[in-house]
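The structures come next, written out as structure tokens.
What follows is calculated from the coordinates using simple rules that are stated; it is not laboratory data. Note that the structure is predicted; figures quoted are calculated from it, not measured. Cβ atoms are built from the backbone, for glycine too; each structure is taken alone.
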Structure P
């Protein structure tokens, strides 16, 4: 598992963050992980999830602006 910091996560694209989140899920599901490591990995997963949600929300806002502009009379 990478030792990512929030600053690193904020620089990630949605695809990069989602890929890391997928790795975390696979790691937790396939490994005999200690409680301490599980907590650390879980916290990282939460940060990645929040970042992905923000990226999706930002994309949704941009798409809505495009749709709204197309619906306005020219």
Structure Q
């Protein structure tokens, strides 16, 4: 057998193994990462407590001190 086809087969095998490894890595990463949430983040102006509430709420009452707060913008 000529050296050209042997080298080609080695590169093809390495590319196939690399493709499988990248696919497995991406599947594991997606499986263990937290899912994004639609909730809004609020930070109380009085006690600095950070909490979340439903996405359709414009103002939310702080569970610690009871003050109404607007969503926190990052």
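For FRET efficiency 1/(1 + (r/R0)^6) of positions 21 and 37 (r between Cβ atoms, R0 = 35 Å, to 0.05), which of P, Q scores largest?
Numbers: P: 1.00; Q: 0.70.
By FRET efficiency 1/(1 + (r/R0)^6) of positions 21 and 37 (r between Cβ atoms, R0 = 35 Å, to 0.05), the leading structure of P, Q is P.
Figure out for me which of the structures P, Q the number -28000 belongs to, where helix-only ellipticity at 222 nm (-39500 (n - 2.57) for each DSSP H run of 4 or more, over all residues; to 500) was derived from the coordinates.
Numbers: P: -28000; Q: -14500.
Considering all the candidates, the number was obtained from P.
Quick check on the output: 16.8, 61 is Rg and Dmax of the Cα atoms in Å, derived from one of P, Q. Which one produced it?
On the way: P: 16.8, 61; Q: 26.0, 81.
Answer for the origin of the read-out: P.
Out of P, Q, which has the highest value for distance in nm of label points 7 Å out along Cα→Cβ at positions 29 and 61? All intermediate terms of the calculation are to be shown ahead of the outcome.
Values: P: 3.3; Q: 4.4.
Largest calculated value belongs to Q.
Relative contact order in percent (Cα under 8 Å, 6 or more apart) computed as 22: which structure among P, Q? It would help to have the intermediate numbers written out before the result.
Working: P: 42; Q: 22.
The read-out was computed on structure Q.
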